[in-house]
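Multiple structures are listed underneath, in structure tokens.
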Structure I
Amino acid sequence: MKLFPNFDDVFYQADDIHKMVFFPLLTVDLETLNKNRGKVHFVSVFGNGNPELIYHNTTLFDYDNIRFEWDGERYHFKGDLSSIESIDDIPKWYDEAVQEYIQFKDEYCLLKSWQDAENSNFAIQCQRREKIDFGYYHYIRSLINYWVTKEMYLKTGHFIQGSVYLDGIYGDLDKFNPKEYERKSTIGKLSDKSATNRSNELIGKVCGYNYIQSGEDEIKLYIDRKNNQVFEKFDWS
């Protein structure tokens, strides 16, 4: 397994908007599961989860599932994302988040007390955005949270939710024990069944919000070998 794979290692022929709403969480080498050769990837999808929205071409994307073309190693998405709320605003929000993260990355990835976190630039910007528009606030907060979780995992090897760094901790910083916050036990649960020719071969499941704070409670990943597709089903408490 590989946590937080690079986007280009997960998707091919992707549009710019795909990089702004598809967040790779975990790559699985199928050979390690006795499921033939190839790789599959768990992906969190920003903007799903609202059954009241009108989704287009729901065979490829609906509020609780998504389907990707699969070449055995990477994905390609042919569906329509226009049903995602504020989809037209996401590119400018994404660019703003990128610039902010570049400028404040060291601060955002620094372990701090909750008192210091309350006065941090991140907290100030979150408060400002929430007053303007909840979607604006929610998207950028989620994106920066994902980046911090990924950054600190790659840097330290500890799988700790980014909110620990962004929102601060209670107690003595000198006594911080990363193992107490680590979420290795919930990286994911993978299937122990051999490869099949079924159209819904279960690979496993992960808890999305361990990787990105706004993520799904559960992401189940399946292979449809007959149609060379991979699909995910999402669930929330």
Structure II
Amino acid sequence: MRLTGKVAVVTGAGQGMGRAIAQRFADEGATVVAVDLNEEAAKQTLEGKGGKHLARSVNVGDSAAIDTLFAEIKQNLGSVDVLVNNAGVGSVDQFADITDATWERVIGVNLNGAFYCARAAVKQMQEGQGGAIVNISSTSAVSGDGPAHYCASKAALMGLTRGMAKELASKKIRVNTLVPGPTNTPMMQGIPQEWADAIIAGVPMGRMAEPDDIAKVAVFLASDDSGFVTGQNVAVNGGSAFL
């Protein structure tokens, strides 16, 4: 098992990609902290997984709450070795209709939340043996297919990854961006069928990704198998975009 002995935090772990990643990590031997606004959903993610896993309800956009969470993790499980910043939100507003509150919510979760979690994790990682951070972006960051505020937040994650990767490499902390294409998540399942058909038509491999397709690559980026990989955008999209 590739993550034995590692403490791994996964945000947005109550469904979709986050749930698949958290479950894969547990299967690979990690002690997982599943973070989601819906604590019951986070608990369900970890059902049947043996070990000292934790499920916590935390708003990743709340800096103080994140610092409290990571202090609890260190006290109860030890320093964090792996962080996956997966929590994300969006909306379908046209650009001129994006309100200040909507902008702040999307940026607050997708970008600020990733920053708060990464900052707290790095403080622990740099005191120990290093670690791995995986930021979940989207092909919308480069294609522009999606609402502007969502695209902006996901593109900013790529810049955050690069800046962190260069600075933190000497501390044995690797930082990469996992860039999914269209994925069969609850969010995607809520769109009209004709939209889904149009999306699939743009994927050369003829289907959307399944959450486990993303989780398998997250395990690679979190493990020593990718020990010489940092600062990269790793696309998992069936050929729908080239980074």
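Computed from the coordinates by the stated procedures, all read-outs in this text should not be read as laboratory data. Owing to the predicted nature of the structure, the values given are computational and were not obtained by experimental measurement. Cβ atoms are built from the backbone, for glycine too; each structure is taken alone.
For the reader, a short list of remarks on this structure follows.
- Each of the structures I, II was assessed by FRET efficiency 1/(1 + (r/R0)^6) of positions 133 and 173 (r between Cβ atoms, R0 = 30 Å, to 0.05); the largest value belongs to II.
- When distance in nm of label points 7 Å out along Cα→Cβ at positions 77 and 213 is calculated for each of I, II, the greatest value falls to II.
- Given 0.65 for FRET efficiency 1/(1 + (r/R0)^6) of positions 85 and 189 (r between Cβ atoms, R0 = 25 Å, to 0.05), calculated: source structure among I, II: II
- With volume of the Cα convex hull per residue in Å³ derived as 119, matching label from I, II: II
- When mean count of other Cβ atoms within 10 Å over residues 5-12 is calculated for each of structures I, II, structure II gives the greatest result.
- Per distance in nm of label points 7 Å out along Cα→Cβ at positions 125 and 205, the highest-valued of structures I, II: I
- Structure (I, II) behind the derived value 16.1 of mean count of other Cβ atoms within 10 Å over residues 61-68: II
- Of the structures I, II, the one that 23.2 was derived from, the read-out being mean count of other Cβ atoms within 10 Å over residues 109-116: II
- Distance in nm of label points 7 Å out along Cα→Cβ at positions 37 and 181 from the coordinates reads 4.2; which among I, II: I
- Value -13000, calculated as helix-only ellipticity at 222 nm (-39500 (n - 2.57) for each DSSP H run of 4 or more, over all residues; to 500), assigned to which of I, II: II
- Ranking I, II by mean count of other Cβ atoms within 10 Å over residues 13-20, the structure that comes out highest: II
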